[in-house]
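Multiple structures are listed underneath, in structure tokens.
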Structure 1
């Protein structure tokens, strides 16, 4: 098992971050859905405000993993949570404990920041990842469903109060 050094990403890492995002999307059979650009990542990850944070995992000085995460909030606990949006380890670097090391660092960050929980989503067909996460003590939230509004549906919902059929005149 080789040693993984984890560091906080800097703005200079934007091209690397975008490549990791593209590699992950290809693995998840969704490469055609990546709309992120270096400019967008630079603005959202390193601008003001910053919407997410990124860790880079390096093995012998070579970037082999990344994790992109941000805070959410639990009204029931009255505390923040940590949400892992993306975790990716290059195929040639897998089976070396790097995924576990990245998740361990994120769990430590969650503890340092007094988060009530650390959570993420996984595709239902990704059995190796699901088995790996379960081995770490993660439990599926099977009673919950992720809901999403995007694209035209988001545009329409954003205009809802001002739409003609909903105005009270």
Structure 2
């Protein structure tokens, strides 16, 4: 199957305020949510996205949000993480508020949707691309946004956890 074929459906309901209905239009995006991300990191060329992918894999298999923090430290130097990460994430959130609705993401969605998004943006970073062609925002910002979503979901939407750590016994 060609990874560029539109094989991912949209999720959620933009008009609903019910938990679990956060919307994402995923047409044309590949099913990155099904990859074993820790193993996939072995094939990446650039250190930053590879280290971030390893941490995403650890989160995917354990559900431990500390790995999401480590993922962000792999992408942002520790002394500038707060300002740069939030600035990059805010730009993506502003784009998302226009594309969907403000706070649409906070309703929750399957966690695998965010993991797949992170994988796709890390893949673009590994290819040396800085900016997302659709939003004009940085790929780092998209990763940061989805990490923040997952950390929020860990606290407020745990029932959306459809990752291997929640579905298989290790």
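Have a look at 1, 2 and say which one yields 14.9, 42 for Rg and Dmax of the Cα atoms in Å, as calculated. Mind showing how you got there, number by number?
Values: 1: 18.3, 69; 2: 14.9, 42.
Traced to structure 2.
Quick check for you: by relative contact order in percent (Cα under 8 Å, 6 or more apart), which of 1, 2 is greatest?
Working: 1: 16; 2: 25.
Structure 2 gives the largest value of relative contact order in percent (Cα under 8 Å, 6 or more apart) among 1, 2.
Taking FRET efficiency 1/(1 + (r/R0)^6) of positions 46 and 134 (r between Cβ atoms, R0 = 30 Å, to 0.05) as the quantity of interest, name the structure among 1, 2 where it is greatest. Walk me through the intermediate numbers first.
Values: 1: 0.30; 2: 0.90.
If we compare FRET efficiency 1/(1 + (r/R0)^6) of positions 46 and 134 (r between Cβ atoms, R0 = 30 Å, to 0.05) over 1, 2, the biggest value is for 2.
Please state which of the structures 1, 2 yields 2.7 when distance in nm of label points 7 Å out along Cα→Cβ at positions 22 and 54 is computed from it.
2
If helix-only ellipticity at 222 nm (-39500 (n - 2.57) for each DSSP H run of 4 or more, over all residues; to 500) is calculated from each of 1, 2, which structure is the one that comes out at -16000?
Numbers: 1: -10000; 2: -16000.
Derived from 2, not from the others.
Values in this text are rule-based calculations from the coordinates and carry no lab data. Since the model is a prediction, treat every value here as computed from it, not as a measurement. Cβ atoms are built from the backbone, for glycine too; each structure is taken alone.
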